[in-house]
Structure 1
Amino acid sequence: MRSLLAPVMRREHRERVVKPREFRGWLASLLERHGWVLRSIEKVESMEMTIRHGRRLTVVDTVFTAQVVDRENADQSYRSGIGRYKAFGCGMLIPQG
């Protein structure tokens with residue numbers, strides 16, 4: 001699968017960008033909450049995009065392999081996306097070959 005993700009963690013109304021060494025665990029946790037289990041990560045490419053009012057957002061173009069463990073939850077996440085900033089195109093799960 002492929003997804004453009006905004007790797008952010010929230011704590012007490014504050015966001016911080018996930019560090020590169022934390023990314024695999026963050027992605028595994030995010031997928032587990034949505035009915036998937038992470039098998040492997042093939043590509044991770046970080047970039048920045050500008051959103052409202054000139055705010056910069058770190059996004060990560062990620063290609064990964066995941067397996068469904070909860071069909072209903074996985075179907076919902078496939079239709080609606082995962083993670084934050086979906087309004088800016090982040091979090092949509094795109095099947096790969």
Structure 2
Amino acid sequence: MSDQRLLSPLVPGRPEILAIVDWAVHRELAQTVCDVMVRRTQLYFRDTNQGLDATEAVADRMAELLGWDEDRRNEEVLRYQDEVALSRRWRDEL
């Protein structure tokens with residue numbers, strides 16, 4: 001692997017590495033940060049912070065791979081943050 005960044009964990013202490021984003025985009029045709037975070041890595045379900053700490057790195061890598069501009073990249077980050085917030089809304093109702 002020529003780019004050592006791809007070996008970096010998305011979330012410290014978890015097995016998912018940045019290379020999973022490349023796999024998701026190239027092999028599984030993922031097109032959104034939500035798709036990668038929820039379906040491809042399952043950080044949304046398995047990480048205590050639902051992968052929020054990895055969102056920027058995932059969006060940056062997807063922007064590189066898919067040719068997103070800064071606006072699209074930022075929009076993808078916000079969409080994932082909104083998705084996580086929606087999943088936590090029930091907590092406020094208790």
Structure 3
Amino acid sequence: MRLLTFRGGVHPPDNKHWTADKQIEDLLPKGDLVFPMSQHIGAPCMPAVKKGDYVHVGQKIGEPQGDFSVPVISSVSGTVKDVTFMATPS
């Protein structure tokens with residue numbers, strides 16, 4: 001089967017005029033964040049932090065417990081408010 005190609009590539013409009021005069025803003029999370037320890041498959045992670053700990057961006061907050069688990073890493077810095085079981089949509 002022959003691969004269909006065309007010359008010149010795709011060049012959609014960039015529409016940069018919408019944001020050319022705008023400043024870049026930091027979008028910071030507001031309120032409390034929840035980091036589920038369970039993943040789509042495999043055993044859930046064990047929390048590696050406790051209430052009151054200060055967590056840095058990139059810090060491991062969940063320790064994997066199974067062959068198909070990976071660590072949970074924090075995407076924000078802040079103080080751990082609570083470590084508790086919560087039902088999640090998944």
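Given a computed value of 4.9 for distance in nm of label points 7 Å out along Cα→Cβ at positions 4 and 44, which structure among 1, 2, 3 does it belong to?
The value was obtained from structure 3.
Ranked on distance in nm of label points 7 Å out along Cα→Cβ at positions 20 and 52, which label among 1, 2, 3 comes first with the largest value?
3
For which of 1, 2, 3 does helix-only ellipticity at 222 nm (-39500 (n - 2.57) for each DSSP H run of 4 or more, over all residues; to 500), calculated from the coordinates, equal -14500?
2
Can you tell which of 1, 2, 3 yields 21.3, 62 when Rg and Dmax of the Cα atoms in Å is derived from it?
Answer by label: 3.
Each value in this text was obtained by applying a stated rule to the coordinates, not by laboratory testing. Computed from a predicted structure; not experimentally measured. Cβ atoms are built from the backbone, for glycine too; each structure is taken alone.
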